[in-house]
Structure 1
Amino acid sequence: MEKVTLNLEGMNCASCALSIEKALKKVDGVETANVNLVSEKATILGVDLKADVLIQTVKNAGYKASLDNIEKIQDNTKQNTKIYQVNGMSCAACAINVEKALKKVPGVITASVNIATEKASVTIDPNIVSERDMAKAVQIAGYELLINQDKQSLNQDDSSQELKKAKLKMIWAWVITGPLSVLMIAHMSAIAIPYFSEISLIASFIVIFIVGKSLIKSGFTAIVHKSFSMDVLIFLGVCASYLSGILSALGGQIADYSAVGAMIMGFYLIGQYLEAKAKGKASEAIRKLISMSPKTANLVEKDGSVVSIDAKNLVVGDVVLVKPSQQIPADGIIAEGNTTVDESMVTGEFLPKTKNVGDRVIGSCINQSGAIKVRVTGVGEDTFLAQMVKLVEQAMGTKRKLSWIYSI
């Protein structure tokens, strides 16, 4: 397999990049084509690629191109597509910034970031780039890419914890902002309210800089790294509103809008709560799949005795006893006994399947009628259930083909 990198000229929007990608993908031998609008480069993977044909294809599409690099690589892109957790994102612009940061790293073939699940699906050439390089690039952009995330972290209900925190922040914000809004309306209606400016400044400070400190930190970081997003707009809005309150309190001829800043932060935190709630529903499918995995297994020792162990401690070659109504702890082959197995979680078919000696069984399915002994053939990430979870993660970590429309 070959990788050809082209320098591009004439692009000015995401639709231009998409047009070039479509044209390149129609060339014989091209398997994947990725165009980076920011770096103005096109990376093409395929077999028997001809640089002059690719350059002419770009020119026919209405753009200019020149050869940057061509090299032979191993066909291992499928084995090196991974899903990473990304922290610190708050809007679609943040996801685009992370994508841009990843695509600038030499050796990154494709990168797709899903803001809803906070996942990045990245295809890399391991001979050129390392995960540490990607994490550093994302950190420079103002976000965090987790490269050593625990594979079992999905068992922990992180989304429910995030939802509780978002709900608590929203409640505290409006417990303070609600009465403050009433006082502001009364003050604007020419009703005299003693020490209104002082009350407004103190209350707004709590809402903006304490309850909403995560937004302030995110917005400031984005400005420092010249990576503008929705957080920057809200950051500037609430800070400008609070500054007007300070200037008014110091005797300046300016209206006090500090309470408005608190209201903006309150509405933002409502949005954060609703977003956290949506994220929880998005990851619910994975949690349900993981919850299907059995926790214990009946290991048959060499002397014939049966010992109950943690299913995670099984290894390939172990023989386990599965009694009626029990879950099969891992993928394997029936070594002894006959039974029927409920495989509806895999096939969707409600009728149980008859299984005899030598037949394969899938872990987490329910053994219904007879006791059987199963020789383990797959554990951990090699099980059918783990592969299902991986496919769901990949589907949630990638964007739809039409996502470029709302990314422009």
Structure 2
Amino acid sequence: MNAKATRLTTVLVLFFGSLAGCSNPSLIISAASNSVPDSSPVSEQYFGMHVGFVDPGTPWPAVPFGTWRLWDANVAWKDVEPAQGEWNFSRLDTLVGLAQQHKVDVILPLALTPQWASERPNEPSAYTPGAAAPPADIHDWIAYVQAVATRYKGRIAYYEMWNEMNCTAMWTGNAAEIVSLQQTAYTAIKSIDPNAQFISANLTTSNGIPLMEQLLNLGYANSADIIGYHFYVSPSQPEAIATLFSQVSTLLNAHGVKKPIWNTETGWMLPSTFASEDEAAAIAVRALLVGRSSGIERFLWYEWDNHCCVSLFMTEADNATPTRAALAYANLQRWLVGNVLGACAADGNDTWLCSLQFQDGRHGLILWNPKGNATVNPELSWTPTEVEDMYGNCAPVHGAQVIAGQDPVLLRE
């Protein structure tokens, strides 16, 4: 047995016996769950990624993903139109070509006003001066949106309105101004490329909820096909995503909005730090599991090749070698893609359990405890024969109980 498999059996201390004839696990965990999981099979597109430096420098990621959001990729408005009417699409052409080559969907955020077009050209921002302010002339905005939609018709499937507009480093206009820009962008794109989908102006963390209510009162959901939100909960544990999603979905429901919700950006930032690579990997896996079971339809991880602004890394310093978090991200796709993830919820000891239905009809159960080792006695209508850790190492199951730890494991029929 290799070292990883030894860790699986000795650290997690899993012991199972024949538990046939008991109730279905979904009946046990649903009472503790407020989530409404998607009953359709998980697609590869659920697993999204930000890759900022793929041209030049970063090799194409070594793990699969289905959706690529082009943020912090130097292809915002300020990059493609550095002077009025002077276009530079060379980098965006390259990235869209790579997306087509690797068969991944593209999300292009429409954001960051060029200094020449800015209402406040000398105002500081997280990027260049004036980038967070609205354009002085909305016709400049419309010309930009039309140019992009025309050039990439049929090649960019998703456009997104701005980025984290509840952060003043990103947006210094007001709610009415962002809604006006979104409405004009939506109309322009639909007139040029009716098949393209539009993602609403996104907000981030629980601090975005009050502004989201203002946007809903102004009708921003009417000019979007998809509701975007950044479900950042760092430095909290990833299970907090379920609470934040509940707040967002409750607010949308109160306004009669029934549209897909996408998490178009989430990662872990300082002050979050991790005692080991395995702890970081467990955070990533748990975030993706809780997000999907809550009702998030796509989850865009930030970021594959970022070493300045995040604390949970997907690559080593070479921006190419996958970390253990990236390996776990890839293995989670082997667990989920093509299969149906049911509700995820915590029992009385804070052990989280997620039911899984494989496409061949077999059952699975994913479980972990954020606080550390806890004894679990799951009641199952099927007999588990194998347990698999986050990295794909498998071992047979024996005994009559399980001690679940912080690292999610999969029990398979």
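Bear in mind that the values in this text are calculations on the coordinates, not laboratory data. Nothing here was measured: the structure is a model prediction, and the numbers come from that model. Cβ atoms are built from the backbone, for glycine too; each structure is taken alone.
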Identity of the structure behind 0.8 (criterion: distance in nm of label points 7 Å out along Cα→Cβ at positions 69 and 133, calculated), options 1, 2
1
1, 2: which one has mean count of other Cβ atoms within 10 Å over residues 197-204, as calculated, at 24.2?
2
Tell me which of 1, 2 gives 3.0 when you compute distance in nm of label points 7 Å out along Cα→Cβ at positions 253 and 301.
2
Which entry (1, 2) yields the derived value 13 for relative contact order in percent (Cα under 8 Å, 6 or more apart)
1
Thinking of 1, 2, which structure, once Rg/Rh (Cα atoms, Kirkwood Rh) is computed, gives back 1.11?
1
Rank structures 1, 2 by distance in nm of label points 7 Å out along Cα→Cβ at positions 85 and 245 and report only the one at the top, that is, the highest.
2
A value of -13500 was derived for helix-only ellipticity at 222 nm (-39500 (n - 2.57) for each DSSP H run of 4 or more, over all residues; to 500); which structure in 1, 2 was it taken from?
1
